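The next part holds the structures, each set out as structure tokens.
What follows is calculated from the coordinates using simple rules that are stated; it is not laboratory data. These figures come from a predicted structure and were not determined experimentally. Cβ atoms are built from the backbone, for glycine too; each structure is taken alone.
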Structure 1
Amino acid sequence: MTHRLNTNKQFMIGNGILGFAVIAVVVIFSYMSMKLQQDKQKERHYSETYTITLERGFAGMSVSVFINDSLLLDSVVNQEPVTLGVTRFADQNALIIVDNLTEKMALFELSEQGGNYRFEQEDGEVKQLAQQ
């Protein structure tokens, strides 16, 4: 009896096993990639703080103060100065001061190191004073 090698069948079985191995490797690396992204997206905590002071020109005004999209203050300023203390909560932060009566807004970039920021309002325009 002669045994014939069925090379075509062996080749197809080998390719099938190789295909499953490739799919398994892709699934494993995809899972590892998603897990790594979830670890990076966890909420970070920052130690830097911002001190925002509205010094002059805000008395009697209805003012809203935002950092990024978070509302910090939305009220009428009865007495000056008004001081707000906030811990940094994002990689990049912007301060927005809105005059609620005229809906004029002033936009200021905040440093990644935190700091003290002082502002005054003069002739309907909000100006940042020098840091001390």
Structure 2
Amino acid sequence: MIEGSCCCGAIKFELLSPPSMIGTCHCSRCRKLGASTIAFIKQGDLRWVQGRDQVQTFEPASPYIYTRCFCKLCGSSLGEILSSEDSFPIAANTIDSDVNWKTQFHEFVGEKPSWYEICDDAPQNIGHPPV
């Protein structure tokens, strides 16, 4: 069982299996929301332990389409944890369990700030990685 939570502990969840992929998004929106490293999980693998009612959503203005989630109390970024899609990203920083995952891709590297250096061999993509 993989455990996850927000900073204040009001929100807790479990993952029944590891994410299908882990990546880092370098776009300005993900950086500002504090969810640059993302873990893609399957809807059926997410089990709420507590605090689902403490999740607040941020609906972006057009042309952006991804609803972002965060804790109402501490503001921890949760990625798209309330998504109804079969697979969706959550913020990897919410994972509490000691896991041995490695970044599998970088996306939107053209928006990466100059002060951030990519220090792994994961593929780098101008936009979303090819499926």
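A few notes on this one:
- Set 1, 2, criterion relative contact order in percent (Cα under 8 Å, 6 or more apart): the highest-scoring structure is 2.
- Read-out helix-only ellipticity at 222 nm (-39500 (n - 2.57) for each DSSP H run of 4 or more, over all residues; to 500), computed value -1000, structure in 1, 2: 2
- Ranking 1, 2 by distance in nm of label points 7 Å out along Cα→Cβ at positions 28 and 52, the structure that comes out highest: 1
- Between structures 1, 2, the calculation of percent of Cα pairs over 27 Å apart yields its largest number for 1.
- Each of 1, 2 could give distance in nm of label points 7 Å out along Cα→Cβ at positions 60 and 76, but the derived value 1.1 comes from 1.
- Comparing distance in nm of label points 7 Å out along Cα→Cβ at positions 12 and 100 across structures 1, 2, the highest figure is found for 1.
- Structure (1, 2) behind the derived value 0.10 of FRET efficiency 1/(1 + (r/R0)^6) of positions 36 and 116 (r between Cβ atoms, R0 = 25 Å, to 0.05): 1
- When distance in nm of label points 7 Å out along Cα→Cβ at positions 4 and 20 is calculated for each of 1, 2, the greatest value falls to 1.
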